[in-house]
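Some structures to go through are shown next.
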Structure 1
Amino acid sequence: MRLPASWCGIFTLKPSLGRIPIDPAYAGRVAGPMTRTVADSALMMGVLSLPDARDAMSLPYQSIAWQQLDRDLKGVKIGLQLDAGWGLTVEPEVQAAVEAAAALFEAAGAIVERIPPFMTRAMADGMDDFWRTRSWLDISALPAERRAKVLPFIVEWARGGEGLSGQRVFEGYSQMAAMRDAAVRACAPFDVVLSPTAPMPAFRAEWPCPTNDPKRPFEHIAFTLPYNMSEQPAASINCGYTAGGLPIGLQIAGRRHDDLGVLQVARAYEAMRPAQRPWPLPPALPGG
């Protein structure tokens, strides 16, 4: 959700794991609102977070005041991360936009402190091993006619999991816990952590990922992946544009289960960021 929101210039909240019931449930799998404004996402959370017994991993229901979005930024502790530790290098225009957003928070009285990377290449590669193997088992079980419909890029990527040893796959799966521990530990001193949502703006529409390389398909998710594994809430909000007019996403990640806090900080930024460009208008209907 955060990556398409970043590349489309809209807002989204990835809630804490289990905040919104989902079926089938799975580690790291979440659903959340994608809207033009923070207030609209808050409004949707009031409905989306209602309980549903089909999700056995969901959090106990809480009656959260989702629309209480006002928050004074004075004294709010903010971490600023500009290096994810692996993946594609953050492009200069993206970094400049995120740094400008951090400066606005500082001007509003927040305490901003840069933080070093907490993810490693081993974490990413291990997760990739596990995902490839799981996907290859799923694809291999498909009838030939259905398998032929799978994007060749996905088949080639998943084939990398064929024949991996049980030890290697288990070690890869274990990286979910390693990422969770690293993310929670790194964020503990702060109310929220700011970073780019993605290291680059939107890429070519016909490509399945920014590298277009099945051997390196996840180089763009280094800032977002850890918060999926750590179960922390994280939002993406537009924080500027490239010289070519492409939107740039600012990620705001909060402490575990502090979904409302993330929405409040996002709303505070929404109120003080530079004016946004008008939304594109749909093409006129014939005769309209």
Structure 2
Amino acid sequence: MSIAGTLYLVATPIGNLEDITFRAVRILKEADLIAAEDTRHTGKLLHHYQIETPQISYHEHNAQARIPQLIEKLNAGQTIALVSDAGMPGISDPGYELVCACTEAGIVVSPIPGPVAVVSAIAASALPSDRFTFEGFLPVKGKARTERLMQLATAPRTMVLYESPHRLLKTLTDLQTHLGSERRVTIARELTKRYEEFWRGTVVGAIEHFTVTEPRGEFTVAIAGYTATPDTISEAELIQQLEALIAQGLSPSKASRQLAQETGLSKREIYQLSLKMKQEEE
């Protein structure tokens, strides 16, 4: 009986080809096969480091058909290196379903750490980084997008999301609507590449800047968490935040308790407001 191979999750550069570890290069050279999101894109990296390991495509459009093939090869004792176009496979990239299939089959999954855009952006954002949440890409439109933005409106931690250039202004406008004009943001463009750039300021300032300066390249957006004081928060804002928490599935009581902790206001007063909301709905 053959011993199953290992699936390596190999982090690759997010821009600058020099941002790869010695271990990652060794694994890519020693693996029996490289499963790549885009074989042409990965081919440039392999050529740069003189890696001749054969490739096979693995992306969101062929994952269901490809997973059984890769599992069969792994069960036969082969080692496979999974790579995405940039960063760590499985982080807003293909990989999650293959990792699940491997763990269910008892196949070893080993991460080879390296560059990740979200970590690079938060480290240089000048926003609190001791606790943060990663939101990936926001839903593109509709109810799902609105609900996610309502959830983010009262999140107390720094948030990081990815955005494409043609949707950046739309996302900033939606952030202004749901989080307010003065919420602090740091917008990282083309991380680790030649034209790497960080823009820091408020949401309204970012809208003004990118209205004049056409967004180009890939963006990572860090957003300051929600903060409030009893002196500055209005009843309308409290109602909006209560609605967002209740929409997430919290009971009025639990939503009131969480909001009281975040704002410093009395839980009893907030709960009374939630009862008022309910009466008005009825």
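Here, each number is a calculation from the coordinates, and none is a lab measurement. All of these numbers come straight from a predicted model, not from anything done at the bench. Cβ atoms are built from the backbone, for glycine too; each structure is taken alone.
Given structures 1, 2, which gives the highest value for mean count of other Cβ atoms within 10 Å over residues 82-89?
Details: 1: 18.1; 2: 25.6.
Answer by largest value of mean count of other Cβ atoms within 10 Å over residues 82-89: 2.
Set 1, 2, criterion FRET efficiency 1/(1 + (r/R0)^6) of positions 26 and 234 (r between Cβ atoms, R0 = 25 Å, to 0.05): the highest-scoring structure is 1. Out of 1, 2, which one gives 1.9 for distance in nm of label points 7 Å out along Cα→Cβ at positions 162 and 178 as computed from the coordinates? This figure was derived from 2. Here log10 I(q)/I(0) by the Debye sum over Cα atoms at q = 0.10, 0.14 Å⁻¹ was derived from just one of the structures 1, 2, and that gives -0.56, -1.08; the source is 1. Structures compared: 1, 2; top value of Rg/Rh (Cα atoms, Kirkwood Rh), for residues 154-273 alone, i.e. the largest, recorded for 2.
A value of 13.2 was derived for mean count of other Cβ atoms within 10 Å over residues 194-201; which structure in 1, 2 was it taken from? Answer by label: 2.
Which of 1, 2 yields 2.4 for distance in nm of label points 7 Å out along Cα→Cβ at positions 138 and 170, as computed? Answer by label: 1.
In this comparison of 1, 2, the computed figure -11000 for helix-only ellipticity at 222 nm (-39500 (n - 2.57) for each DSSP H run of 4 or more, over all residues; to 500) is attributed to 1. Between structures 1, 2, where is relative contact order in percent (Cα under 8 Å, 6 or more apart) highest? Across 1, 2, relative contact order in percent (Cα under 8 Å, 6 or more apart) peaks for 1.
Taking mean count of other Cβ atoms within 10 Å over residues 10-17 as the criterion, which structure among 1, 2 has the greatest value? Top value of mean count of other Cβ atoms within 10 Å over residues 10-17, among 1, 2, belongs to structure 1.
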